[in-house]
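What follows is a group of structures, each given as structure tokens.
Only the coordinates and a few stated rules stand behind these numbers; no lab work does. This is a predicted model, so every value here is computed, not measured. Cβ atoms are built from the backbone, for glycine too; each structure is taken alone.
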Structure I
């Protein structure tokens, strides 16, 4: 059975995966628009990188599970508006390990890919990320794609602790991080498909969150 067939056969419904991702972060903020943008951005990037369409759809769905481990993060940290201490950052970073442990033993291949993404979506191309300081292509492609999408969304949408920056500035920051924080191929796909990225952003806008 092909990988795509395994993913399709394991998938109960798109709604189930999206709801699981929503529940994991709802304490922090009403993240439904965020999850829809992540799904849309990553689908655009996967297809631009020549991932087959159906597989790209399912990988984009799995990317919605990137922060599922936050369901076990203390509420007071998730809702914090002030800067974190070093110890508090260490606690926050544990959501990667927690998310991976939550999903890794699932019989569903798509949930196991979700585990991969949960663990590695904060890894960075130059090894400066966490939790395992993976470098370059040692980071799974699913996670390299999710990283760019997640950072762009964080930059361009309001959070309880910050205001958004302008879209042009966000694109410039991501472009400037090509080869350091992000996979250059993913950044190129992101920049090349700017119009499609902005269409997703505009169709799933949200008000200030986490208040």
Structure II
């Protein structure tokens, strides 16, 4: 009888998260701080999303989410073409807001604000770009609160979220219980797939940057 709770817990059904980064964006080669700036994906980005759509074609998805920005909404619709469910927008899952740096390239930022990028990378958790920009703690709070709500609503289901590099890193950091200052140790390529399983008290990363 003592073993029953352990057996029950082991058999508990996880909530599976298919976490995707959007496809390659227009201006990718200029290393833009897009953040909340709405940019489209390139032809390569469309191919990346179609490739993911084929990979996930036979997965029984119960819900599909995007962030309200074109680069994720378009990817979510492409993947969703094989699944008879709507794409739900969750603006709380948007990329970090860069304040005055929105839409600028890293080169332009360095010219306008010498040394500030180095300061940001030295304290990624707390540094705020000028113009009321967010730091990664801000992003983590809103993203993880939103994800918690989704998982609570879809417990035991398969869900797909098409989001952003920074957002995905925050989610993976949380699942691995990593310090958020180390989030750039996690690679997130355009069009990549991560798979995470959630139980009420645990998270398992099944696939990273696949």
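Summary of values
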read-out	value
Winner on mean count of other Cβ atoms within 10 Å over residues 39-46 once structures I, II are ranked, highest first	I
For -10500 (helix-only ellipticity at 222 nm (-39500 (n - 2.57) for each DSSP H run of 4 or more, over all residues; to 500), calculated) the corresponding structure among I, II	II
Which entry (I, II) yields the derived value 18 for percent of Cα pairs over 29 Å apart	I
Ranking I, II by FRET efficiency 1/(1 + (r/R0)^6) of positions 31 and 159 (r between Cβ atoms, R0 = 25 Å, to 0.05), the structure that comes out highest	I
Highest-scoring label, criterion being relative contact order in percent (Cα under 8 Å, 6 or more apart), among I, II	II
Test item: distance in nm of label points 7 Å out along Cα→Cβ at positions 87 and 199 calculated as 5.0, pick one of I, II	I
